[in-house]
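Below: a set of structures, written as structure tokens.
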Structure I
Amino acid sequence: MSHYETVIYEMYDQVALITLNRPQRRNAMDQALNRDLLAAILQAANDTSVRAVVLTGAGQGFCAGADLTLFQPVPTPEQVYDMILTYYQPMMLALLEMRKPTIAAVNGAAAGAGAALALACDLRVLAHDANILMAFSNIGLVPDAGATWFLARQVGYGRAFEITAEGRRIPAERCLELGLANKVVPADELREQTLAWAQRLAQRPTLALGFTKHALQHALLNDLASTIEFEARLQQQTIVSHDFMEGVLAFMQKRPPEFKGE
């Protein structure tokens, strides 16, 4: 186990479980949590023994967004700009660019920047009593931390504007209907079921899954011809991998493959 001030970092087989640990503040993001969370994400990304990552929150909530005590006294516009670029931008990019599956196990509320954090993961498992809340407009702010980018790609412009403009809590089952959640599970089974899913993904060909993430992200921003060419470049790298050789051999021998993630 690694030691951080505001984050718990644990390993379960080949899965890194990163727990935001400011339960007294519903895991609201202050400078210490922003710093520790980015460091933990980068640790998982750079550790070759990690093949899947789970993010969750300690206590009663996933993440309440930015800690509003940071706004007392009210920061200058320049300070707000710098804070978003210093803390949120590298954190969200690190999750997006990580060549491993990431799952948010959402307990309680994922609000504001906390909602963006959950949406930055590849997959989301919500407890049955959890919710996602784009709370920015409720206090006269614009969504940040990449919330608009993630949300618009998940649900489309119209739904994204509705969700951000109205600032209402979206219950877990509605999140499932909208595609904001992949699964909804009983609250007391959230950790167990999410870790089990992550461990199954950790047995998959990690190199190929990481490249698949990049291919899907590329496809959202580019035309078909460019996407096919990008896929071809990625395929050049997977075709010489151990996992491709093992996958083909296992198929021919009619046995389950034993992928190594390389």
Structure II
Amino acid sequence: MPPTGRPAERRLEAVERAMRVLDAFLEQPGEAGTNEIARRTGINASTVSRLLSTLVAGGYVEHLPETGRYRLGPHLIRLANHMMSSLDLRALARPHLAVLEEATGETATLSIAGEREAVTVDFVPSRQSVASVARVGRPSVAHATATGKVMLAFGPAPLPEGDLERFTERTLTGKALRNEIDQVREQGWAQAVKEREIDLNAIAAPVYGANGHLAAILGVQGPASRFGRKKREAALPLLLERADALSRSLGYNQQVQ
């Protein structure tokens, strides 16, 4: 039969049942017995037992002789690592950036955390005649940008010490900055209002990887004269939704944290 360029429509029931058995381990991390998996999947225990035996032979599941129970096997880790190594963060994020720009009319950015500052790795520019300009490779000052605050709140970088530069009269330093980072950590997103540039406002949200650590930062930025409080509040739910979707595409599961 010649290839059609799309998957066949007919599926194998035995393979579908095996996938249901594997998914049953996700309901409650750790070990599970045959009868327990049968209850979770609705598959009779004798069939579950045969499926588990096959999965053990392939390394997808491990049998624990001391308890007679099962857990996910090391071959799944190798498959997951192979899949994660092939992921292109920018390619995965690009559709989300496009949606954010389309919905908000403002520039959408993708950044990754560095040792001291987050760095822009991709963006979709606003199509407005007056637009906030992003540049690939440009660092986001940690204490004066929404992206930088997300990095400080959720990444490994420590809060900067010493005399921090005040770019505008609204730039936060000292105790005010520490309180701000605590708030970002609590609410799950950050904003910067005229803090790095007098006519620049932005919001940003964390993106997590499969290990539960900060993998990237999604942001939306625009001229303060246009991207005011109401526009930022309107854009925030979509930003959080897209950050969550990108996290899941990177393999993030909240139970990892």
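Read the figures in this text as sums done on the coordinates, not as results from a lab. Predicted model, so just to flag it, every value in this text is computed and none were measured. Cβ atoms are built from the backbone, for glycine too; each structure is taken alone.
Work out which structure the value 17.9 belongs to, where mean count of other Cβ atoms within 10 Å over residues 48-55 was derived from one of I, II.
II
Suppose you compute mean count of other Cβ atoms within 10 Å over residues 64-71 for every structure in I, II: which one lands on 18.9?
Considering all the candidates, the number was obtained from I.
Name the one structure among I, II that P(r) over Cα pairs in 5 Å bins from 0, in percent of 1, 6, 11, 14, 13, 11, 9, 8, 8, 7, 6, 4, 2, 0, 0 was derived from.
Traced to structure II.
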